[in-house]
Structure 1
Amino acid sequence: MTLKTDCRHFRGDVPCRPHKEFGVHCVEADGTDCKHYDRSQNRILLIKLGAIGDVIRTTPLLRALKKNHPDARIAWLTVSPEVLPDMVDDKMELNLKTVVTLRSMHFNALYNLDKDREACALASQISADQKKGFILRDGLPSPIDADAQHKFQTGIFDDVSKANTKSYQREIFEIAGLTFNGETYLLDNFASGEYKWGIKGKKRVIGLNTGCGDRWTSRLWDDKNWVALAMNLKKQGFQVVLLGGKQEHEKNRKIARTSGAKYPGHFPLQQFINLVDQCDLVVTAVTMAMHIAIGLGKRIVLFNNIFNRNEFELYGKGIILEPSRPCRCFYHPVCTNKEYRCMEYLSVQQAADACRRLFA
């Protein structure tokens, strides 16, 4: 029996999907190729371990890689394979089994977009004809070539980071030796889950993502502001939905009781993505929910205080709001300013006005 091991569907350890669904073989009894045969001539590996939001905002790179290499078989190594789009042929979760496998494989191109030591070490060890991004040299992360130099320096010098005028997407495209042309995120809305939210109606829906995790508390906006914003938006005729994870559960219950906003609860990641998809606009700090909203093509009001605003690509659908007093905690997870907390100088009226402008 002839095997088409260069087919995108071929697995080797288990039957391929076309065989399971249709009972076909690589070469049929009459000598013809399987009609699902999809030849892959190149193998590409992306390494982006990172947080879920970082993985989501890296997906625009897939559009350019697939355009330039339509016959490529693309693998992606990450700690968050559940958000990877179907364009990725091999969704590889970081674990010992996967690492052992990758160290025995060869790729035509490898792109490591992470400066974490483990990512750089793997990029150094895995065989590839071409490598872009970062590797490990003398035990330390290092740019492979000049294309990665800019992104490398913005990560180690605050003054260079503050002076940066490039979006994250433009930076990672440059690392890969490509030009960013506005390629958008790739993110499934997981509508196949058929969740019942009881949200969509005649009113436009605004989601308020009230948290930012336990680590980056310097980005938090006071609960009283979320309450006031929810009440303001409801008065304008919007339906307001509170968004958040387990950490924000009690906070959101309290805000809902006080403001009358709807709070469905907190959910697993894919269900949360579908909840965000019910919104027409999302108000959020720089969090995973921000990237989910961008990935779903939502209007967005983004609160930013500790990052360079140029980093964010909102694709013409968002407004970035910053406190009227300067933030002195650049890239600090916890506010270190003893004089004042800058997020106290981002007003409810600013946020409400921005929502109105995005619907104008």
Structure 2
Amino acid sequence: MTAKRQIRLKELASKLGLSPTTVSRALAGYSDVSAETRRRVEEAARTHGYVASRIGRMLVSGRTNIVGVLLPISAPNFMDDFLGQFLSGVADGLAGRGRDLFLAAVPRGQDDLTVLRHVVDGGHIDAVVINRVTRDDPRVRYLIERRFPFVAHGRLLDPPPAYPWFDTDGEAAFAGLVGRLHALGHREFALLGPSEPYSYAEFRRRGFEVALAGHGIRLVPERLPAVPVADRAAAIAASQRLFALHPRPTAIIGMTDRLALAVMEAAQEAALSIPGDLSVVGFDDVPIAAYARPPLSTFDQDIERSAAIIAGMVVDVIEKGPEAVEPRLAEVRFVDRASHGPAPKPRKRARPG
């Protein structure tokens, strides 16, 4: 039995009374083709069983229709809950706009910028999403100088001229958290953050400290420890050092859920009750946070939805240029669970006999 020959692009275009270029651009989802024309072309393609080849699309458009994300492989558990949700959201968002996701692995011993230069200069991708932005991220600087399409998930502390970014307002979130905990009677605070120079950590710390200063509270360096964000043992050790302070913090905030969960683990080992002896709050609302004992109070930045928005932004950068895409700062929602509560009452000193 002879296999049925697949209809060609020119034949499909002829049936529709359109040029092959218009049909190709309609199937690729280009915004310069009207929605009605795209609908007609997509319906005809389904009816006649037409499937565009990637090579053909590249020849017509000069694009790969692929967006890259760098994936550092620097630790055994490099794919954490946050990153898994983020990549899922980016992939879904790109698929909805006719694009594919390309993961560029950054092997141990190499830096992100070296791998980024390779995929950009090699013509493997049309654009890139930069995740976990640092305070003065060389990847962002390089992409701006190179004039290569990108969207940054996060902001530089001292930004260059406008560039497309998406970020959540951790500064406002942590400032509001101070007010919430202060109203519950807390006066002894600590903040556990990453030792990596992520810009999100700076914004969250800034909001936290400014809000505390408004209540006349200043944190000494011992109450602001920093550890590698993926190093659970280091986070537990830092928590134990905080427990040994006098007076002991009654509220410890993890800049991420992973850090907050390490604090809770250390508290359990130290026989500290949560939230009776110690309130703990995180940030991210990764799936495991709801199943901690007790469930972790945290901030929900709706990771997958945020990533899908970023995917839409990067496609708009490709199609319309970076000047047409406004930066976005999104609010986060406090998830009121069971790991925080009123500050413990000071213990009464025993009277001398």
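Just so you know, all these numbers are worked out from the coordinates, no wet-lab data involved. These numbers come from a predicted model, not from an experiment. Cβ atoms are built from the backbone, for glycine too; each structure is taken alone.
Things to note:
- With FRET efficiency 1/(1 + (r/R0)^6) of positions 12 and 316 (r between Cβ atoms, R0 = 35 Å, to 0.05) derived as 0.80, matching label from 1, 2: 2
- Comparison of 1, 2 - label where relative contact order in percent (Cα under 8 Å, 6 or more apart) is highest: 2
- helix-only ellipticity at 222 nm (-39500 (n - 2.57) for each DSSP H run of 4 or more, over all residues; to 500) from the coordinates reads -8500; which among 1, 2: 1
- For the set 1, 2, ranking by percent of Cα pairs over 37 Å apart places 2 highest.
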